[in-house]
Structures are given as structure tokens and as C-alpha cells.
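The structures considered in this document are given below.
Quick note: the coordinates plus some simple rules give every number you see, no bench work behind them. Keep in mind that what you see is a predicted model, and the values were worked out from it rather than measured. Cβ atoms are built from the backbone, for glycine too; each structure is taken alone.
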Structure 1
Amino acid sequence: MSILNISNLTFSYDKNKETLRDVSFSLEGKENLGIIGQNGAEKTTLLLLIAGIINTNNSIRIFGKSLKKENINEIRKNIGFIFQDPNDQLFMPTCYEDLAYGLINQGVEKMEIEKRIDEILEKLGITHLKYSLSHHLSQGEKKKIALATVLIMSPKLIIIDEPTANLDPRIRRELVKMINSINCTKIIASHDLDFISKTTNKALLLYEGKNKYYGGTKELLEKEKFLIEYGL
């Protein structure tokens, strides 16, 4: 099943300068995509466009539907977005309240909310954080709770921006296991090529807003001279 199709996507914040230019690729249901590129390659911009957080033209189709005004709310219900900084995601006093927030807004009953919170925390091995104060958590713990707040909504597509930023090696390894345990399509933007190699099977290389490679992750990471040419 086709999850995502992008055809000749061009986008500008400034009408006098193109930010992304002629980006094209597609993603099937069993594929996980790593988006790589040096600073300024516009990886985050592409993620925000795919998630519908910033608007574009009809170049993006998700779950077979064009990402436009009349479809955006339905499409967003099936997308989870995890920001690079978990402080942008966690806004309630406790982890429990952050986890319950989306379900409450969907009108889910209290007993079901409790059940789903316990299930997701157990799956990720972070049951002990259930009632913790969010601002008391370490960066790694915040990343895990941010991931849990997305997974609890059962999305079909998860978009993750720089998941390993500011993490120590142990937490990074734990995050690899968590992400690989998720049974849905994932798009991950990261500078961390080793992390991308462990969590994705497709890769998109962006350079100055242009698509320079789309194909197998393993095949790309074997092209050392090619990666060096584009600053990686």
C-alpha cells in the first residue's frame, strides 16, 4: 500500500528563493525512510510539509489523498510528529496528563485511557515515568515520553525529527530498540547515519533543498565518496 507520494515538490518561505526544489519520491507501507543531509539541507522543512504543519501545493499525497485543505484533518489523524526538542511536545505538568491529552480530546472513556497509557508505557519500558513531572525528566526520558504520546494515538505514519540529538550512547541504543518495535511506517530525519542505518531501509539525501539520492539505506551508506561530496 502506498503511504506517501511526493511529485516535483517545490517550496519557498521567501518568494525570491526556493527552499526545496523538485523533490520526488514515494514510500510504501513496509518501508521506513531516513532523510539525511547537512545543516541547511531543509530536512525539517520537508517533514513539516509532509505533516501538513506548513502548507504547500498538491505535490504531496498521503494514504492516497492529496494533502490539501479538505483532506488535512482526516490525514492528520493518522500522522504522529515527534519534534527534535521534546519540550516542544510536552506541555502538561505530568507525563500522565501529556499521554491522556489526545485521547481525552477524542472522547475516549477514562477506563480505556488508563488501559492504553499502561499498555504503551509497558511496551516502551517506561512504566515508572507514568506520574513523573515532565520538567523533572532527563532529555532521554523526555524523548521516550514524547514518543509515547504519539504512539498512544495509533498513527499509521510517524515522523521523527533528529531523535538522537543531545542523547548519550545508552539512551540512543534504547531509542533504536523502541523505534524498531513500532509497527507502522516511519520517516526519520537525522545527522546520525549509524542510527539511520539501524532504523530505516530507504534513504533520501537532501542537499541545498534538492533530492540527490533516493533508494536503499544500506546502498547509500556504502557510497563513502558520494556522502563526503555532500558534506556527510
Structure 2
Amino acid sequence: MMKVSIKSTKDIEINAVKCVVYGGAGVGKTRLCATAPTPLIISAESGLLSLADVDCDYVNVDSIDEFNDAYRFVKSSEEASKYETICLDSLSEIAEALVEKILPTVKDPRQAYSQLANAMLPVLRNFRRLPQKHTLFTSKMITVTDEETEKVTQELMLPGRVLPNQVPYMVDELFKLKIDRKGNQVLQTSPDRLSFCKDRSGALGKEIVNPNMTSIINEIMKKSGSKSG
């Protein structure tokens, strides 16, 4: 009989926070990345103008090979050891840039979206599994109306069907970033009738006004018995 080792969930600790933040245009997703502990932003180039006044390192990717190269750099490079947080900003724009490269090579557009998912999902899982590094994936948001029930939901805006269905389940922290009626930036951490959000750490309130990712990560790490950095 195989030897079984019984463990307790009370002993589980996390060594890094893995998070997805989605939201509409102009709500501040990119600037939120810059508030994370020592971030490196991996981007499809558009959208970084909002950080022109911030000294933040970034890498551009516009092909599957460059996306994989960015992962290998983060995983193995001594130069990358200084970064505590790896931000993919945004998944939507990175995926859109990659699928544009694939579309001319296939006859059926559906093949392009299938190839995109097959290429991106393993790399996203690799980023998520990076030890001792926080990961923050951002995504555009889309409002969807069900034709049969007329139910309206707000979801991650990603090409194809596989990515928007799989990405939310890859992380423990899924937040929606929005602007309230007073003009404050608000991070929603709990689900409502419009949106799917989750905070498995249990360390955060339902909403965080004017969020700072370093503070949020520290709260989650503190709850788990670990410390950022």
C-alpha cells in the first residue's frame, strides 16, 4: 500500500499573490500595476502612456515567441530577480496582438483562437507558478447580454471562448476595478449580480477605495502568515 502523508490546511502558506484585475477603459488598471511591489510590466505596447510620469520597467511582446521569451527571462535571468511582481497588462491586448499574428496563417478564424488558447494558457500557468513572485494579470471588460434570459453580466474581454472561461479560475484573487459616482477608484473583491469576483484569502473587504497593490498584497500575505518580499 502506498504511504499517505496527512497534512493540515492550517499549515498552508502562500509565497506570493496571484491576481487578475479587470475593468473598463480608463479606470486605471495600468497605473494600479505600478503600485505593486517592484513591478515589471509585460505589455503589448498600447496603454503605457498613463505611466509616463512613473519610473517603471516594462517589456513589449507582440508574438508568441516574445511572450515565451519574457517568461524565460523572468524565470531564469539574474537581472529579473529584483522584480517582486510580474504584471501582464493587459491580457486582452497581449492576446489581441498575438491572434493578429496567427490569423493570416490559418484558413478558418476559429483555428486562430484555438491556437491562441493553446499557446497562451501554458505560459499563463507558468507565470502563475513562478515561486516567490506576485503576478498581476489585467484585462479589459466587456458587458454581455444573454439573448434568452436578457441577463446582463460584466466579464473579462479576451479573444475566443477558452481564455475568458479559463483565466478567472487560474488565480485565487479576481477583482473588478471601477470608478464610483464620486470619481473614486474602487476595487471590487466580492461578486454581485453583474460581476464575478473573489478573494479566497479572506483578508480584504468587499470594496477597496483608491486601491494600492502593495498594501493589498501585504494584507493577503499577512493573513496567510507570510510577508511580501
Structure 3
Amino acid sequence: MNQILVIRSETYTDYEQSEFITRESFWNKYVPGADEHYLLHNLRSHTDFIPQLALVAELDGKLVGNIYYSRSKIVSAEASECLNNIITIGPVSILPEYQGKGIGSKLITKSIEIAKDLGFEAIVIYGDPRYYHRFGFRCAEKWDIATADGKYAVSLMALPLQENIFHNLGTDSRFHESSVFETSWSSSPEFEVYDSKFLKKEKGYDAYQDTFKLLKSLTY
């Protein structure tokens, strides 16, 4: 029997389940434990949050995934050009038992379509190139876009949404993501109180943690 997948806008009544999904999706993925669910909790009230791009995935009426975006920018070192209409994906989450079924791909594809319709100029992310390449993302070095500290990174990728949007960038252009990502949420005093609402889970090792460390180290 075919299952029915619905991609729709997130509503207030989805918040608690969405944060649960994010916690489950990221648990032990990059580091032991996770704090992405608390990032999401705080992202919604941040000035860089884009509510029109907050989407959830329902499979046969059950919430199984979500995706969110925030505003970011690309700044030239000479200040000759600044692209402020840039956005960044994150977090994007799928319940572990529903991963590998194409739900994440559908969320990303749908959100890219909406982002284009909303007039955003480009999407720039930190992520695994082996995954995001399928959506048209390419290494940001192709357009001489570096990290905020001036390094090229294998994990830094860009997807232009408008033709030639990167052609007038000055030299030494750098990507700056929202300040919401600069906070180490797991070290926040409020995090333990927030996280205690969820069932206790065992922190541990996952093989992808080594891949994540490698990807983060590939800068030059």
C-alpha cells in the first residue's frame, strides 16, 4: 500500500514534535549527544529565522521530518559588495527509522523551489558534499567564496538561485552565517533544563563522527 507524504508549512502545534524529531535525528551523529533541537528552539525567535521556509514532512499523517532556513550573507573584504539576500539550510532532520527513504531530499527540493519564488539569491551551507551535490550545490571556492576566517573549506557549498549572482563579488569574499550558529547551545545553562523535557538517552559514538571531524578539518 502506497504511503502518502505531505510537505507543508510548520505550525505552532508542530513545535514540540519537530524538536523531538531534530533531537532524534542528530543524536550522536556529529558528537556524543546533540543540541540541534535547542538550536531549533532558539532559531524560531531569532531575527534571521525565515518562517516561510520552515517545512515539515508528514507520512500518513505522522510528522517524520523538518527543514529550516536562516538569513546569512557574503561580504567582500574590500566592502565593494555585500550579498545580504543569502540563506542557509539548517537544521534538516528526519526520524532515524524514516531515513534513507527520500524524505529529506523532498524537503530540500521543495524548500529550494520556495526560496526561488521568494526571491532569495543563493543558498550557502556547511555540509557533506557527497549528499548536497545532488541538489546542485558546488564547492564555494568555485566562486572564490571563503569561510568567515578567510579559508576555503570542502564542506562550504553554494547554490545560486539567480543567474550570475556571484559574478560581481570582490576578491576575498567571505561567508557569514547567522549568529544563531555561533552559540554553543549545549554549554548554555538553560540547555540542561530544556533537554530534561525529553527522554534520557545514552550519549555515544557513531562512525559518522569521524567523517564529520575530517570534513571540518579540510580547509586551506
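If FRET efficiency 1/(1 + (r/R0)^6) of positions 50 and 138 (r between Cβ atoms, R0 = 25 Å, to 0.05) comes out at 1.00 when worked out from the coordinates, which of 1, 2, 3 was used?
On the way: 1: 0.30; 2: 1.00; 3: 0.65.
Source structure for this number: 2.
Compare distance in nm of label points 7 Å out along Cα→Cβ at positions 74 and 170 across structures 1, 2, 3 and report the one with the greatest value.
1
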